[in-house]
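Before anything else, here is the set of structures, which you'll find just below.
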Structure P
Amino acid sequence: PAEDAALVNQAEQAALRAGRRRPAVVAAIEAVKDAARLPFDKGLARERAVFQQLRTSPEAFALRHQFFAERDAVRLPADVQAAPRPVQTVAIIGAGTMGTGIAIAALDAGLAVVLLEQDDAALQRGGQRVAEHYVARAAAGKLGARVASDLVANLHATTDWTQLARADLVIEAVFEDLAVKQAVFQKIDAHARPGAVLATNTSYLDVDAIANATARPQDVLGLHFFSPANVMKLLEVVRGAQTAPDVLATGMALGKRLRKLPVLCGNAFGFVGNRIYNAYRQQCEFMLEDGAWPEDVDQALQAIGFAMGPFSVADLSGLDIAWRMRQAQAATRDPRTRYVAILDRLCEQGRLGRKTGAGYYTHTDGRQATTTDVTVRGIIEAASAQRGITRRPLAAPEIQRRALLAMVNEAALLLAEGVAHRASDIDVVLVQGYGFPRWEGGPLFWARHQDRTLLEQDLKRLAAEASQGFRLADLTPLLNP
């Protein structure tokens, strides 16, 4: 009996961790424990009764919505359905963190991989990163040593561009700069075999501008992997103006072969995920000027199920990434747009996030401080004063609603512009790629369960506060199934 109790407790704690202590998980565990003390038939009846209660909960409806949305997402629209081109060998250009992550995903799927870098030192680091991954998997018992060795043997690391001719599909994963990517695609065009699919892993750049660097834009598409690429399930498959249907089909088929969730997107800045995340982050920055501290926003959003709030995420990924993007957009930014310069001021002081020991938060020995320091608060207060805002505390419900409203508004714009093919695809992207809580279904599911009149009133209020930079969306296409 003592051993049984220990085993039951061990299993219970594991299930609670896996289920993030959601109420349905707790109820299911208690039902099983209760049923185990009863005669078998009565135990089954007890479990059935609890299941029937949980089945009709809002969380259960949200989970079922996400389940079916994921299955719809992998289906191409009728006008671009075609047989995919065969793919057995994939070439990946760039042996950094993203490139090696994609390489591992491809090797795991049984594909041969050509990993290309511009110099031997970078290539060696990338090849070593891949090899160490499989050594660690074998040491942890996740793979047999022979299997791990065979997978590594399928990797051909090289600095020779002529090796691209071996590939059925080429994926560029270099620095996020349009000129750099265009130069790479000119070289790809010169060396890739006719009929090969050419993909860019850009996260927000213009796929058509990249495709036009080649003589075969019909063979080019976007494959936006999420980091770490061998772990994250989401894959945005981006359709360029001239992308051939069988090229799109190949991208979707590759995603499924890599055990990912491929979602078709139109070619627009940030595609679906980063475009919505940018609107969400921008609204969170507005709330800093209005009176919240970064920890207020992060904690409020974690309370509804986000693994991390936007400012903790920014510190983790590095503030300089967003800073470079903002600098690239500065020349075309409407001066009437409400622009929050807090992140710029942090970067100017060398506070780039965890990698420099400070960003929105300070970081010591890998641990993030629970509150922001006087430097950050001074920068935020100065931003509020410059805009003429009298700061006020923002309660968690207001923070949560404003963040969700910003997502919903941008989702409606994406759907109207054709960047998102289905409304439910947006929920898949946000859940699978951006940490939106699965049990909330996604921003679309959330919006469809709000009062329509109140939703539109609140969005008009956000638009007024954001001034020129906010485009108010028509929610009809989003809310009407």
Structure Q
Amino acid sequence: MSTETEIKLSLSARVASQLPRHPLLADRTPRRQLLINTYYDTPDHRLRENGIVVRYRQQGREWLLGVKTAAQLTGGLAQRKEWELRGKPGEFDFSHVDESAIRELLESLRDHLQPVFTTRFTRQAWMLEPRAGARIEVALDRGWIEAGGRRQAIREVELELCTGELGELFDLASTLQVTLPLHPEASSKSERAYRLSADLPMTAGKAMPVPVEAGLSSMGTFRLIALACVNHLQRNEQGVRQGDAPEFVHQARVAIRRLRSAIRVWERQLPESFVARFDPLWQELARQLGDTRNWDVFLTGSVPALAVVFPNHVEIEQLLSYGRRRRCSSRQAARRALTSLAYSRLLVDFTAALVALPETGAGPVETFVPRWLDKCSKRVHQRATEAEGGGDAARHRLRLAFKQLRYALEFFSPLFATGPVLEGYHQSVSALQELLGSQNDLAVATQLTGDALAGARAAPILGWLAEQSEALLPELRTRLDGFRQQPPPWKELSQ
């Protein structure tokens, strides 16, 4: 078994033609190969379900049977286990797979394996030696995925660490990005092929559970969570860049909010330079997406509700017209942000910085969690008291406090005993965040209506929005009273 460590970067056809002329590669003769890969799975895709890839690769007259664990790509980085053996297509000898659980699964499915898709591409490969003892292969792949009678172009660069330190791989990626617009890939060739074979439409990706375990170091836990947040963001970037569906923007924004919440949780353990460098960049990106999200909610939720209350009012048409223009411009800004060189470099630089974070003396994560959640809970209770007697600003601060508590609770919930205590607490926090979100939508609608309509024309609409916000206050007080009665599910960790 070997561990494959590589960074995958996508590029345009124009940039692909420029890459061989890069100063690092221009004076080297690349190795050129035609690679034909046939991927296998069961009819119900059991291998994909278990995160395993089986393929036969043809290199000239040689055939290699490859087994890989599926990698989650974050900032283009993929690290996975790999086994290879010479063989003949259709014959599956898994005796070389030295992880018993994987080998037993493969052997149990051997008779059901069938071809599911093919990749065919030309690879130009250069071997670089940034220092003595370090070797990195730069591979430019250009060709096609062929699946289900459909084709999709392959055009990407793979930087594979053969020997050396992981940081050197990121250094090379950053060096190439200085002069070439290379973007970290969000999915592997096989994952793209599965979607192509099923002819699946793009769908927004939601946050996935993070496998936090007791005994994992505090900094290791942060790294795991932060990488998951970046992956969540990248699973939605294509939808933001290429489509108009509001959910892609929403999920991309949620991913950044979760990431920034994690930075807040670990802020005292993180190097000051790390927080000072990256948090403002994520904040600015969230702001650009937030403008689009506000207009999406306004046009799909607030304005239709206003149209029912104020039928045949010319002001509603004016709101729609103004809102659509503003949403269009904000969406274009969001697309520019996620197609910019700055964003591509942020993904690589942030992932590199995460990997390089030093371990601290904070101990295992379970000793750190109760203190932090106690702090979050205390902040929520303080802001709840302020919100009950305050206005929109106080309720907005309470909503942010509940978001941080909810995200932290979800990050660490694998450490808690499952049961009614955890479920009840999470439901209470989620319901309050949703209710406060509705009030925030009304506050945003009030602001946007004021921007769109001048003076007296806006007064009836603003009055109705204020009434709706006021009508939610009794439910807010009731839910806050219920929340105060919920026992914290993390207390067992501190016993």
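Brief remarks follow.
- Here the criterion is FRET efficiency 1/(1 + (r/R0)^6) of positions 152 and 432 (r between Cβ atoms, R0 = 25 Å, to 0.05), and among P, Q the highest value is seen for P.
- Each of structures P, Q was scored by distance in nm of label points 7 Å out along Cα→Cβ at positions 24 and 392; the highest score is held by Q.
- Structure responsible for 20.1, 62, with Rg and Dmax of the Cα atoms in Å, for residues 80-367 alone calculated and labels P, Q on offer: P
- Among P, Q, structure where Rg/Rh (Cα atoms, Kirkwood Rh), for residues 320-383 alone as derived comes to 1.03: P
- Structures P, Q were shown, and percent of Cα pairs over 41 Å apart at 30 was computed from Q.
- Source structure (of P, Q) for distance in nm of label points 7 Å out along Cα→Cβ at positions 120 and 136, computed value 2.7: P
Where a number appears in this text, it was derived from the coordinates with a stated rule and is not lab data. Everything numeric in this text was worked out from a predicted model, so none of it was measured. Cβ atoms are built from the backbone, for glycine too; each structure is taken alone.
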